[in-house]
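In structure tokens below, several structures.
A short reminder: the numbers here are calculations on the coordinates, not readings from a lab. If you're wondering where the values come from, they're calculated on a predicted model, not measured in any experiment. Cβ atoms are built from the backbone, for glycine too; each structure is taken alone.
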Structure P
Amino acid sequence: MPRSEIMPLWQKFVEDCHNCRACPLGATRTNCVISRGSIQAPVMLIGEGPGVEEDRQGLPFVGRSGRLLDDLLLALGFEKTDFHIGNIVKCRPPGNRVPTTEEAEACRPLLGRQFNLVKPKLIVTLGSTAWRWFTRQEGQISKIRGQWVKKGGIELMPTFHPAYVLRNPAARTLLWDDLAACYQRLQELRAEARAAADV
């Protein structure tokens, strides 16, 4: 979709996010935290929810875990136009707790709209909460990470949340490996698209 067509839809989506009071988090947030990165991107990374710094700035993954994520993505060769970063919920749960079922369900329609606007080819879920709420499947992230899963025609890669890696540095290599697999798959999809265009 041309940018001239996507922007009005995106602006309406952002406005609806800021006006949302579907759950109690809307009354306690400092800012609604929607996304950063390219509006339309082949890779969408989804975390759990905003933290203190994200709530203050109104942007996801801008604290220590966000800097780690950015460092890994750029070191692997991702361009900033390659990815879009968001969360399961757009308002910070008090005390940085895990979003409740009611909060995640209240935010699900907005996440669905976001997904339809971004139109990713690949999704990376960061941490077990994002995996569970995006797929509606249970599973320990340490056991399912690094394995491609198909959902609705989209390829999905579960991996560790960068905040977990900061607490457990030994997992950094595994996060790197999963993001590297995502980068490799992105290049394969682009090569397939070029080959199809040449036919």
Structure Q
Amino acid sequence: MTALAAAADIDTASSLTVIVNKTRPFDPVDYAAPDLRPVKVAYANPPTMRSEAATAVEKMFAAFTAETGLAMQSQSAYRSYTVQKSVYAGWVASRGQASADQTSARAGFSEHQTGLAIDISAKPATCTLAQCFADTPQGEWLAANSWKYGFVLRFPDGMTSVTGYEFEPWHYRYIGVALAADYHASGATTLEQYFGLPPAPDYLK
């Protein structure tokens, strides 16, 4: 573990580096993120995030467009405990609980509840919330450059046994520029590995 990783607060719900996964729920479970504000980017659904993360998203989207001439949009960002409860219930109803648990987090266990996570899609929409997003110009650019703006790909390909979720090339988590650069340099592929945490493939019984 790097010195920066060792010094990070991964337990306090309001920390920019809090780690939430299937074995690490929020405390309190219905935690509501502070300092939320609208994210001033194109969107499919109006996004709000914590202020520092929102500013980073705006810079990242602007840089992508400046470099490529293309556009991205926010698909989903902050979700409250109540909203996540409804989203998860919808997945369970359509796919069953076992399948839903690899796609959507239960309320109180969702990164979206941190106010630091964002689902990104192409604009115009293509491969939205689908694994083929990884092969779009937007997906490829994010995978290569998001760390420069403080973001990491949270659920990478082939790491379901660690993260508990299917590959989600659209889901990015803000941890701050310095830590994201350290994460990138470390060669870690999941935040669990980077912070020396055990795999979290399933909810605790």
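Give the label, chosen from P, Q, of the structure having the highest value of Cα Rg over 2.2 N^0.38 Å.
Across P, Q, Cα Rg over 2.2 N^0.38 Å peaks for P.
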Task: Of the structures P, Q, the one that 10.8, 28 was derived from, the read-out being Rg and Dmax of the Cα atoms in Å, for residues 135-190 alone - done: Q
- [ ] Could you tell me which structure in P, Q was used to calculate FRET efficiency 1/(1 + (r/R0)^6) of positions 7 and 183 (r between Cβ atoms, R0 = 30 Å, to 0.05) as 0.60?
- [x] P
Task: Highest-scoring label, criterion being distance in nm of label points 7 Å out along Cα→Cβ at positions 31 and 55, among P, Q - done: Q
- [ ] Compute distance in nm of label points 7 Å out along Cα→Cβ at positions 95 and 151 for each of P, Q and report the one that scores greatest.
- [x] P
TODO: Identify the structure, out of P, Q, from whose coordinates helix-only ellipticity at 222 nm (-39500 (n - 2.57) for each DSSP H run of 4 or more, over all residues; to 500) was calculated to give -16000.
DONE: P
